[in-house]
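Undergrad: Alright, structures below, take your time with them.
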Structure P
Amino acid sequence: MAEDRTPNRALADVIAESGATYYALAREIRSVAAEAGRRLNTGPSAVAYWVAGGTPSGRTPFYIAEALTRRTKRRVTVAEIGLGCEVGGAMEADPLAAIADLGRSVMQRRRDFLGAAFTAAAVGLPLAYDHEAVAATLRAAETGKSLGPTEVTTVQQLTETFRSVDERMGGGHGLTTVTVTAYLTDTVAPMLTARFPSTTVRSEAFGAAAQLACLVGWKHHDLGREGAAQHYYLLGYQLACEADPNGRAAWMMRALTHQALDLGHPGSCPELAEAALHRAAGKVDRQTEALLLVTCARAYGAGGRTAMRSGSPGRRG
């Protein structure tokens, strides 16, 4: 019943910030949906309904967030306007929005996020991940700003610096989790909307972002924040898929597998580890493939299985 709804003050505030009338915002939402191949009949009465506490259906929350992003000229997420997971859901349809949501939770030191539990059910999410749909979302977010290999190299070098500090001092020391998260959120994520001179440079940019997300995940793991770590590992997997759906993505699947195994949740690990091995077979160096094979063997052992399925890359002669 209408009287039972709680007005969505967060949405109302961002609409006010945008300066858009309900009519203008509805038109923008229809335009965003059309770009995604969807025809909506959104009108000002629908906007009023959502502000009053109604819930938009399907992909509409993402179209609303994108319309408000364009109006405010800053990234607005479904979480910020009260229409999605408050701390960034696992495997978000828009990884850049997930970076913003997760970064906000870390930098505000939100207890609900930092104290989130590891979710065993999320371990197998990469097995059903629709990379093509997310890739289309990321392509649509390109702004036209141009970046080259120099900026990407800088991200890679700084990530390696952060990593070496962790190796020497541990994730709970040295450069803080907030510092590294802020770099990913405020500097690296905006770079991913740029236009790059080649697909190779673009892949390297997303690969560098994936490594940085994985490092943030590791820092949370080192502090015992396994739920937060899992969110960043899944984010790293999404970014890695955009860089290289074979080698880089397989390596992130390995990280997800090891976390689950370390915490005693072997459920989906054999399938995940074997899928990673299949992806990487013949596309990575022999040392990397050997490490993926070791992970696969560990996953099968932890799951009470004695051997991988026939036809696995690890069973080649």
Structure Q
Amino acid sequence: MTEILQTPQLVTVFGGSGFLGRHVVRSLAKRGYLVRVACRRPDLANYVQPLGNVGQIQPVQANLRVRWSIDRAVQGASHVVNLVGILHQGGRQRFSTVHDFGARAVAEAARAAGATLTHVSALGANENSPSVYAQTKARGEKAVLDVMPDAVIYRPSIVFGPEDAFFNRFASMARLSPFLPLIGGGETRFQPIYVGDVAEAIARAVDGKVKGGTIYELGGPQVLTFKQCMEEMLEVIGRKRILLPLPWWAAELQASVLGLLPNPPLTKDQVTLLRTDNVVSKAAEDEGRTIDAIAIAPKTTASILPTYLWRYRTTGQFTRRTEA
């Protein structure tokens, strides 16, 4: 008898060319899905195609501000993943446009296409937050559940991995600067989660193994203060730097200046966001809405940071007890 091969399911990933996106695309490709990577500049996203077999991954143009491009991107998809988010506003890229309007548009397009949906938000999303970022993230979640009540929503804490903008940024600063700033004294708590673990959680949602209509809070196995994150990073790259506490007022003053840059390293809204701990809530733990409920054992920073921060050492992949 001739074996009848099943046609692979198509998954559309909005934001699939970004940091988290490329790991999600790789996880889906390994499972045999056809992956359509929806992004604003597909001509600059060819690097995602080698993450799968020939023809398995296809970048396409889509913009969350342009509804017809969203509808086109989800045509024929059985599942849609929305990873799109911005850390600062600039030009036509506004928090409300991307996090709120864009999230609703993707959900409506997925519903019209008969696809299921996984939406990635952020830990700390709260409509009552003084941070506009957190407010719009929460409104986006509400919009998604209004349109698709069975959607899976993930709220990750700081995501770390080879291409992250957190540990890499401060490790790069440590190569040149004799000190690193501790905003607000460095007491803000985080629960860093490895990008591969978040990608696996998303892939399992695509597989249909995660309960829909639920907001999951994803955090790693450790709760670390900002200062502890910097100390661990410096230990990994073998450098000694002064950790300089920066009062909130000084951080806001600095952010008001840096925020004028085209790609600001710090904004006033980010300083506001840092005033609140970024950890999994007790309610999520009690209600089983954490990564444990998805049967994933999250990796520690200690096990992952050395695999990619070694390039910031003075000796590269080689180590010695004390470095400059």
Structure R
Amino acid sequence: MYFTEPPRVRELELFTSMPDAFRRTGVRSAWADVNQGGRLADSFLEGPVFDDAGHLYVTDIPFGRVFRIDPQGAWSLVSEWDGEPNGMKFLAPGQLLVTDYKNGLMLLDVARGTVRPFLDRRNGERFKGVNDLVFDSRGNLYFTDQGQTGLHDPTGRVYRLAPDGRLDLLLANMPSPNGIVLSNDERFLFVAATPGNCVWRMPLLPDGSVSKAGQFFTSHGPSGPDGLAMDEAGRLLVANPGLGVVWVLDRLAEPEVVLRGPRGASLTNLAFGGADRQTLYCTDSTHGQVLMARMDVPGTRLHAGASSQA
């Protein structure tokens, strides 16, 4: 591939590490047995998202936990339940909508720590295993239903839940749909296909349907793109756990910047934070820590939801 200029390589810095008191050292989990080859993972961080007060929330998938991290890097447990929480976005102040692989969409009250079902089925059928989510400016929720799909079983799904409760199936033929984000003009939906080592780009038509979904970016290595984010310049940021990097891609999918984690890092997801949304925070699931980098462009402001399902 020809690049107009070689990408700049930068090192991510440590923001904070999960305290030992919260690590489940030596504890097996059903999730890790399947998704980590039986590795005794003491945690697996995902789903970073900020509230208006500057607190960072992250999930711990195998042990069904959500943590709050204050601006100084101090951790507190918000909630723990019998689930496998992954992506999170705020539905309203104090209410986190969580994609729970085990239970479907769940609603978490961050003040009380209580969790209740939000959407656990479609037409009476359980989801394969929901993974990540994003809201548009009209309150529509887009989310991925990954399960154990992959190149051997390309039946992963992408849904849109409208504010009036209508649920539309947009894609049903994707190998392991994972991270999801909208373009700034909301004309395109980007979805990570992790085992396929690529990111798909889906045009959203005026009637709400999708057409001519295509492959936007191709990576390499043992584990492909995972979490996605967008900045105000329209650049797509792609967390790549297998390589331990974040790709910062221009509109032609050419890397402008490569953010690199420490040796052995698995960068699963990312979110912009800080008062100016110009600091990028990345979950490193291997080491149970959050990394950071100061960026030259702010991240796109996230929308909250407006669904009548709440």
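Undergrad: On Kirkwood radius over Cα pairs in Å, for residues 129-288 alone, which of the structures labelled P, Q, R is highest?
TA: Checked P, Q, R; max of Kirkwood radius over Cα pairs in Å, for residues 129-288 alone sits with Q.
Undergrad: Moving to a separate point now. Consider the structures P, Q, R: one of them gives 3.8 for distance in nm of label points 7 Å out along Cα→Cβ at positions 113 and 225 as calculated from the coordinates. Say which. Walk me through the numbers on the way to the answer.
TA: Details: P: 0.8; Q: 4.6; R: 3.8.
The correct label is R.
Undergrad: Suppose you compute distance in nm of label points 7 Å out along Cα→Cβ at positions 73 and 257 for every structure in P, Q, R: which one lands on 4.8? Numbers along the way, then the final one.
TA: Details: P: 4.8; Q: 3.7; R: 2.0.
Traced to structure P.
Undergrad: Also, I was wondering about something else. To which of P, Q, R does the computed value -19000 (helix-only ellipticity at 222 nm (-39500 (n - 2.57) for each DSSP H run of 4 or more, over all residues; to 500)) belong?
TA: Matching structure: P.
Laboratory data are not the source of any read-out in this text; all were calculated from the coordinates shown. All values reported here derive from a predicted model rather than from experimental measurement. Cβ atoms are built from the backbone, for glycine too; each structure is taken alone.
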